[in-house]
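Readers should treat all values here as calculations from the given coordinates under stated rules, not as data from a laboratory. Keep in mind the model is a prediction, meaning the values are calculated, not measured. Cβ atoms are built from the backbone, for glycine too; each structure is taken alone.
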Structure P
Amino acid sequence: MFIAHLPSGYILGTAIVKGCAKLPASGPAIIAACMLGAIAPDFDMAYFYLVDHRQTPHHKYLSHWPIAWFSLLLLAALWFYRARSGAACLSLVFCAGAVMHLLLDSFVGDIWWFAPFVDQPYALFTVPARFSPWWLSFVLHWSFAVELAMCVWALLIYRRRRASQVPQVTEPE
C-alpha cells in the first residue's frame with residue numbers, strides 16, 4: 001500500500017465512533033489515533049533510508065511484525081477492559097489501526113506473518129517489477145485501483161460527516 005493507509009485509518013476510526021455508543025475518548029481523538037496507528041508501522045522508513053540504506057526490506061523490521069502489533073493490541077485491550085480510560089481506549093484503537101496496516105500491506109506487499117520464528121514473507125498478490133523506478137510498477141498495477149477506491153471511500157465518509165455537522169439554516173416564514 002502506498003496511499004491508502006491514512007484513509008483506511010480514517011475509515012476504521014469513523015466506523016468505531018459510529019459503532020460504539022459510549023467511549024471514554026472523543027470521536028476526533030479516536031479517529032486521529034486510528035489514523036496514526038494506520039501509518040505507525042511505516043515510521044520505520046526513516047531507519048530504512050537513513051540508517052539501513054535500504055539493505056533490508058523494511059517489512060522485515062520489528063515494526064512490521066504482526067506478533068509485535070497483536071501483542072500490543074492484546075495489552076491495550078486488557079488495559080481498556082480493566083481501566084475503561086480514555087488513554088486505554090486510544091491505545092486500543094491505535095493498535096487496531098496498526099494491525100489493519102499489516103493486513104492491507106499483505107494485499108500486495110510481503111509481510112512476515114510468523115516473524116521472528118519463520119523467515120517467510122506472505123502476500124495475497126504479487127506486483128511484477130516491470131517499470132523503473134520500482135514504485136511505478138505498483139502505481140500501474142490493478143491493485144492501485146483498490147487504494148484509490150479506499151481514498152474515495154474515506155473522502156465520501158468525510159464529506160458526509162462534514163455535511164451532517166453543518167447546522168441547517170432555514171428561512172423564516
Structure Q
Amino acid sequence: MHLIDDHVDMAVRIGKLPDSTLVATRIGVMRTVICASPALLASHGTPKTPSDLLRFPSVMFDTPLPSSGWQFRAPDSATALEIQPHPRLRLTTAEAAVHAAIRSVGVTRLFYYQVAEAIDAGALQIVLDAFEPEPVPVNLVHASRGHMPLKMRCFLDFAAPRLREALGRLNLSR
C-alpha cells in the first residue's frame with residue numbers, strides 16, 4: 001500500500017519499516033507465534049524444537065514477505081533458525097488460516113493478535129514459544145508533508161496511547 005497514491009492519511013504497519021519518507025510513531029511490538037489445535041497436538045504430539053514441525057501438516061498464510069520459511073530464534077543463543085514447512089493448505093487471509101488450524105488441518109504461524117481470541121477460547125495452543133523470533137515493531141505511519149494537518153495530529157494523539165495500551169495487554173497475556 002502506498003499511502004499517498006491510495007489517499008490514505010495514516011496506517012498501522014507491523015514489521016520493520018524500509019527506509020522511506022514516511023514518518024513513524026512506534027506504538028508497540030507484536031509476537032509471531034506457532035499454534036495448533038489441541039486435537040492436532042494430541043494426535044501428533046507437542047513439538048519440542050522447530051525441526052519437529054516438519055512432521056506436522058501445516059497451514060501457510062501467504063504474506064508479501066520475501067521468505068516462505070518460518071523463522072525462529074534459539075532460546076539459549078539467540079541464533080536464527082529457519083524451517084521450510086510443507087503446507088497442506090495455503091491461504092491468503094489470516095482468518096482462514098485460524099479457522100483451518102482450529103479444525104486441525106495443520107499448525108500455522110501468525111501474529112499473536114490474529115490468534116488471541118482462539119487461544120483464549122482454548123481452540124488453539126501456542127507451541128515453541130521459547131523459540132519465537134524477536135517481536136516485530138508496530139508503528140502508526142503517515143506521509144511527511146511538512147506540518148501535520150490538525151485532524152491527523154488529533155487522531156495520532158487519540159489513537160497512539162490507546163493502541164499502546166491494547167498492544168501492551170496483548171503482550172502481557174503471554
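Descriptive notes on the structure:
- Identity of the structure behind 2.8 (criterion: distance in nm of label points 7 Å out along Cα→Cβ at positions 17 and 81, calculated), options P, Q: P
- Which entry (P, Q) yields the derived value 35 for percent of Cα pairs over 17 Å apart, for residues 9-48 alone: P
- Source structure (of P, Q) for Cα extents along the principal axes in Å, computed value 68, 42, 29: P
- Here distance in nm of label points 7 Å out along Cα→Cβ at positions 89 and 105 was derived from just one of the structures P, Q, and that gives 2.9; the source is P.
- Origin of the derived value -8500 (helix-only ellipticity at 222 nm (-39500 (n - 2.57) for each DSSP H run of 4 or more, over all residues; to 500); candidates P, Q): Q
- Read-out relative contact order in percent (Cα under 8 Å, 6 or more apart), computed value 27, structure in P, Q: P
- Highest-scoring label, criterion being volume of the Cα convex hull per residue in Å³, for residues 73-136 alone, among P, Q: P
- Per mean count of other Cβ atoms within 10 Å over residues 113-120, the highest-valued of structures P, Q: Q
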